[in-house]
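Before anything else, here is the set of structures, which you'll find just below.
What follows is calculated from the coordinates using simple rules that are stated; it is not laboratory data. Keep in mind that what you see is a predicted model, and the values were worked out from it rather than measured. Cβ atoms are built from the backbone, for glycine too; each structure is taken alone.
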Structure I
Amino acid sequence: MSTDLSELVIGACARHGNRPAALLQVLLEVQAELRHIPPEAARRVAECLGQPLSRVLGVAGFYAFLSTTPRGHYHVLFSDNITDRMLGNMDLLARLCEKLWVERGRLSSDGLVSVDTTSCTGMCDQGPALLINGLAIPGVTPERLNLIAELILARLPLESWPRELFVIQDHIRRKDMLLNHDLAPGDALRASLARVCEPGSPVEAAANERSWREGIPTGALCATLGTLEEIKRANLRGRGGAGFTTGMKWEACRNAPGPDRYVVCNADEGEPGTFKDRVLLSVHADLVFEGMTVAGYVIGARQGFLYLRGEYRYLLEPLRAVLARRRAAGLLGRGILGQTGFDFEIDIHLGAGAYVCGEESALIESLEGKRGIPRNRPPYPVTHGYLQRPTVVNNVETFCAAALIARHGGDWYRRVGTDRSAGTKLLSVSGDCARPGIYEYPFGTTVRQVLADCGAENTQAVQISGPSGVCIAAGEFDRRIAFEDLPTAGAFTVFDQGRDMFEVARNYSHFFAHESCGFCTPCRVGTTLLRDTLDKIAAGHGTRHDLAEIDRLNRVLRMGSHCGLGHTACNPTLDTLKRFPQAYERRLKAMDFVPAFDLDGALAPARRMTGRDDAAAHLATEARE
């Protein structure tokens, strides 16, 4: 092993404390320098972290942004979700490959460039988008593409490229209580520390009882339990899609046995069509970190992690700068705001291109430096999370809302929304509309209202909450964004009358097949079968037998898959088949089963070469035209 390589690996491991849980972060640093993970680097990482080589190679092979084979000095990844497809990303990809004399998915002969696709990059409001060495370039036009090709061929370092190529717009179109907040850094924390128990209240009784049992001053317990009570009174529910009650989650974690607790912010929004967390981290990072710190105060945690998806790597340094400012202001670290015993720190953990890590237990596995494979549950993270310790995992938007509640109280928050869905919801609106971007609405707002505000016309369908959510047709546009009607993680993708809904479902089937972690057979095989079935229909070999098979495949996936990815993989196909059957029926070839491969047709060249076209030269009993 060369001295330089050895020093690179030793330095990367040392910067992360030589902790086995930092394996993914170490590999990302090595790859950033070497453009891949060579065998000798993997062996050295295993030695430094005291881990088996098989584990290091397993992690390197799991994440899309890691590679054990060389990639180009310029590694270009075109975002390939449905909205990028609608905007012509594949034509742009082909054009770039032609200009650079490189084949898609291959390394150029001189090692200069490699070009391929990746899943949604969170730029649906300003696509087509691409990543170059992890840096995002939105709004790619033919003119911009020509410039990119020239810069690559000139071998100009990325830091010397025109800065306007990398400018990402926030596109905040409608604000409400969250995006219009006026909190200064520390306001929510000061309000939490200042809370007192109302005489004779249940909170006071609980504080007195715990004070006697645990030897903690009643005043401190009143502040923490009072803040928890406000979160519960607000009826805040998780904004990541599942909608679990936040106060119950925090209370369960606080009451779980064990000395150490952790707070984890899930910023791995990989659902195609979702980009609200990207904007919150860009514009309201202080509010995110404030909410995490409030959670740490309530549950008694001293350490928090922000799990930042790899596609948002360009936000890493700005976020670290916000954390540094908060430390300098006494809002992070030891003795926050002068409160003895209130110690809390936040580190940022970078993901590496794995949609499944948006699932909280898979995210925790990744935090521990492992492959992001969802855990069996129970036990749940609130009792056995990071390092098997009690852990709260919440979405970026959830922590922002928690900070607002800590400052203004639960009653203030509940005055907006519906009885079962308190507060507001951020929607990532994209697709066929004049004004894509971020819209904040009170829960209970109709789909029709959102369509009117974003300038959508002749709308055929809306995909709510990405491919794992639900697709609705025009007759359902008076339905409401709320947990009791249309729950959503935030994606709101619009399709007008000119779109082929079969191709929308087909694109989503390719996404699920690509993103399946491969751990369980039902999902690994089932998502592939679904993708291949839709490809067969697209190729003109589909039958009603295939449509019936999709329904049976859905039952297998729902019953046998290890996690939610498999459970929801058939949703887009079944929804579009139900609401837009004509998009499928016009492609069907016959009523009964027809194989996707025409073997007899493939023998035609051999028949022409031999000059035969008699019945014996065919697989059928009669000669064919």
Structure II
Amino acid sequence: MSARARRKAADASGVAGSPSPVRHANDEAQVCLRRAIDALVTLQHPQGWWKGELETNVTMDAEDLLLREFLGIRTPELTASSARWIRSRQREDGTWANFHGGPPELSTTVEAYVALRLAGDPVDSAHLRRAALFIQSSGGVERTRVFTRIWLALFDLWPWAELPVVPPELIFLPSFVPLNIYDFACWARQSVVALTVVSAHRPVHRLGFGIDELRSGLPAAAPAALGTWPGRFQALDRVLKVYQRHPVKFLRQAALGRAERWIVQHQEADGSWGGIQPPWVYSLIALRLQGYALEHPVMRAGIEGLDGFTIEDDAGRRIEACQSPVWDTALAVTALADGGLPPTDPVLRSAARYLLAEEISVRGDWSVRRPGLEPAGWAFEFANDNYPDIDDTAEVVLALGRADEPAAGAVERAVAWIEAMQCRDGGWGAFDVDNTQTLCRELPFCDFGELIDPPSADVTAHVVEMLARLGGSRDSVDRGVEWLLGAQEEDGSWFGRWGANHVYGTGAAVPGLVAAGLGMDHPAVGRAVAWLEGHQNPDGGWGEDLRSYRDDSQRGHGPSTASQTAWALLALLAAGERSGAAQRGVAFLVATQCEDGSWDEPWFTGTGFPGDFYINYHLYRLVFPVAALGRFVNGEPHG
């Protein structure tokens, strides 16, 4: 049955002479929508923006304490508050996870354990004994990821000699040579450059305690076969270890100097590096090792900037890995417009003014591969001019189209920039163009997180939708559509790079394809609708556990959440579906709305690194339901 036929059948399903179920659902959805709109509007900052908390895992807080210990700026009050938060996240079995309800995570548990020892928790305390038991039974510190062991090495808890070498001479590789720093995604690039400096210095700051209780005694993993890339890189690492002991002095000093200058040049206005935690802390450590005093303006800005990423309440002190005001504001504008706010509404206009003021006008790292391209676009954070984000830029342009505020050419500049950032295969990555050097993943120090930025379905779909609605190049749109059709999974879904997971990817792909002109009866749209309807939970909602990134059997399965239900609804509504599935999805949102107009959502539905690092965007539980309910009540946006 076609989408239109299913919709007609659903609309005709009411009994003659009685209130239509569709009309009743619409009435309830309107009430729910009004309450959600009120809740969202009250969260707007007087300067026009929105920003929800980005909740991650306790490695952020553990590493913040370790950073401050290394720099000599850790205070008892700060330590006590951070430790209280870390303890509050520990589960009954003594472990810490990387997401709500997730499996125990060895490296996260080790970092939390060391931070609590640093805070003064006794080694024989019950909660640390439980953690140590898990760590030992899981292979001990010997089986933690390399990045955790780098932190341990900083404090003489792991030997530097047993870590892969990351030579600062890497900075000299030109952009056309494999494994140059621009082969890494921007988030990894900034960390790698800083870590080359740390690796060269190999500092040791002793804590006054050891962690022998966390060692399992397991031998090192057997080396990979020399005929494989891991085996070849392990062999190269053995050569680099020899060089590390006897570097060419003038070359090493020149490399450290260039890396240092690169780091300083990439500091953002708020003191951060890339607006994200990992390169931020590594850059501060690297510059300190290069002799920068804590009072140096670069160091002072970096340390003070961390305060802006700190949240403290009764539960304790915690660090946001990143902040998302531009992204949140763009999503909020679109949602409120979908909900019925007119373009002239002051709420939308003030948000548009904020977004326009955040347009990027300087060349960042993307210009290495697009040297003649004029700067444009928007970043994710308050300050990240080096790395405008293609995904954010697409959503900002869509948002600006919903508010009556003169854009002064910003939209045209953004469209031109995005079209020029299209990859050779027709898709779009998040930050760079053709950042697809998979060899980076084989390096021995890169065992955590995605290292490259290839095109993804969710980013490509958002761009296609934006270009189709704003009248972008038909060639760019068609190539993007072709990429999306080729990326559809056999089961009808799409992989979600930046959100969990196939529900997110499918929730983005279907609206993008429909906006680009694919008919609602196109086979790709029909297969996507069938997949969504087949994965609806009995309670009417949708959910997908983050384990689906490692286990295909978990695709589309998990507790229902407001944000994921909204993503599914956005796809169904774009496909013209007013079927029972869509109505049940709306009913789930109506039934689970909280008194304050929002929804409870402890589950993490955002993705940093698939399989490794996840985010609970606290505003997702509100902006996406507003958008979905708005489109259910008011119809799809046009133009």
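Given structures I, II, which gives the highest value for distance in nm of label points 7 Å out along Cα→Cβ at positions 480 and 528? Display every interim value, and only then the final one.
Working: I: 4.5; II: 1.3.
Top value of distance in nm of label points 7 Å out along Cα→Cβ at positions 480 and 528, among I, II, belongs to structure I.
Given a value of 41, 18, 15 for Cα extents along the principal axes in Å, for residues 360-415 alone, calculated from one of I, II, which structure does it belong to? Don't jump to the answer; show the numbers that get you there.
Numbers: I: 41, 18, 15; II: 35, 22, 15.
Among I, II, the structure yielding 41, 18, 15 for Cα extents along the principal axes in Å, for residues 360-415 alone is I.
The value -13000 for helix-only ellipticity at 222 nm (-39500 (n - 2.57) for each DSSP H run of 4 or more, over all residues; to 500) was derived from one model only; which of I, II is it? Let's see the in-between values first.
On the way: I: -13000; II: -15500.
Among I, II, the structure yielding -13000 for helix-only ellipticity at 222 nm (-39500 (n - 2.57) for each DSSP H run of 4 or more, over all residues; to 500) is I.
Comparing I, II, where is relative contact order in percent (Cα under 8 Å, 6 or more apart) highest? Before the final figure, lay out each step's value.
On the way: I: 13; II: 18.
The structure with the largest value is II.
Okay, moving on. One of I, II was used to compute Cα extents along the principal axes in Å, for residues 368-447 alone, and the answer was 51, 26, 20. Which one was it? Before the final figure, lay out the partial values.
On the way: I: 43, 37, 21; II: 51, 26, 20.
Traced to structure II.
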